[in-house]
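In C-alpha cells below, several structures.
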Structure P
C-alpha cells in the first residue's frame, strides 16, 4: 500500500495545524493572564482590607499612653476571612498578604500560615508557605541578615535571616516548636524548575 500526499493536502494539513497550535497558545496565555490578574486583584483587595483594619484599630486606640503592646489583647489575630497580615522582604521585592489557609487555591493567591505553628508575634516557630513560582520566587535571592517584616492585626514584627537550608519534603523538623520567636519560610526547590 502506498500513501500519496499531494502538495494541496499538505498545505491544508499545515494550515489546520497552525490554527490548532495558535488557538492552543492563545488559550494557554489567556489562562496565565487570568491567573495573574486574579491573583493581583486578590492581593490588592486583601492588602486594602488589612490597611483598613489597621487604620480602624489605630483610630479606636485612643486610651492613655501605657507600656506593653500597642494593640489591646481583644484584637483577633486572624480576621474572620482568614487574613493574618502581610510579609515583606524589601531587598528582594517580596510583598504578599498572609492567610490562615495553605490549600492549593489559597497558595495560588496568597502566602499561607502553616497549621500547627504559632501565629506571627507569638513565642515559638511561625511557619509560612508560598509557591516558588509565585510569591516566594524572590526567595532565591535571599541572603543572611535580610530584614523580614510581618505586619499583622496585632502589630509589626521584624526578623533577620539567620540561615537558609534545603530540606527534603519529609523533613518537617524545621517546623518544630522553638523557645524563641522564629519565622520559617517554606517553598519548593529548585527555583528554576520548569
Structure Q
C-alpha cells in the first residue's frame, strides 16, 4: 500500500485539503483499495466488501468536484463500516447505514470543509440522508455550483424541450412531486427523471 505521503499527494487533488488527513487515515486503517474512475452516468461511487481474496474496495468518479467527491467517498465508507458491523444482515441504505454515515461525517465537524451553501444544504440532508445525495435537489444545486465544467440539468429545461440522456433523445414533461415525466422521442415510452439529471439540450 502507498505511504501516507503518497496517499496524501494523490487524494488532495480530489477532496478539500482539510479533509485529507481523515480520509487518508480511513484508507490505511481499513486497507481500502481506492479506484478513481472515469465519469459514470448511473453512479458516483460504489463499494465492494471483501471476497475472493480481495479487501475493501471503493470507487469514486474522478470528475466530481472536491465536495461531491468527499460526500460520495463518505457515503461508500458508511457501507464499509456498516458491513464490518452487521455484514449483510441489514438493508443497504437502512437506519444502520444512515447511522454510520452520520458518525463518519461527524469526524469533519469543527473543520471548515464546505462552503456555506453546501454546509447548510448538507446539514439539512443529514437529518434523514437518502440512498443517494443525488435525490436531494437542494444539496445537488449547491454542489453543482462547484463543478469543474458547467452542466445542464433537467429542471433547467422548459417543458416540452427535447434533450439527450445516455444517447437517447427524450421530451421533458410535467413534474410530479419529486421527478419529471419524460418521453422517449421514438417510442413515446414514459420515464421518470431526477430533476438534477445531467442532460444535453437539443
Determine which structure produced the value 18.2, 54 for Rg and Dmax of the Cα atoms in Å, calculated from the coordinates; the candidates are P, Q. Q
Taking 10.0 as the value of mean count of other Cβ atoms within 10 Å over residues 24-31 derived from one of the structures shown (P, Q), identify that structure. P
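Which of P, Q yields 24, 48, 26, 2 for P(r) over Cα pairs in 10 Å bins from 0, in percent, for residues 48-103 alone, as computed?
Label of the source structure: Q.
Going by mean count of other Cβ atoms within 10 Å over residues 120-127, which of structures P, Q comes out largest? Let's see the in-between values first.
Working: P: 18.5; Q: 15.1.
Largest calculated value belongs to P.
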Which of P, Q yields 5.1 for distance in nm of label points 7 Å out along Cα→Cβ at positions 112 and 184, as computed? Q
Value 0.9 of distance in nm of label points 7 Å out along Cα→Cβ at positions 56 and 80 was derived from the coordinates of, among P, Q, structure P
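Using relative contact order in percent (Cα under 8 Å, 6 or more apart) for the comparison, can you identify which of P, Q gives the largest number?
Values: P: 18; Q: 14.
Sorting by relative contact order in percent (Cα under 8 Å, 6 or more apart) in descending order puts P first.
Quick note: the coordinates plus some simple rules give every number you see, no bench work behind them. If you're wondering where the values come from, they're calculated on a predicted model, not measured in any experiment. Cβ atoms are built from the backbone, for glycine too; each structure is taken alone.
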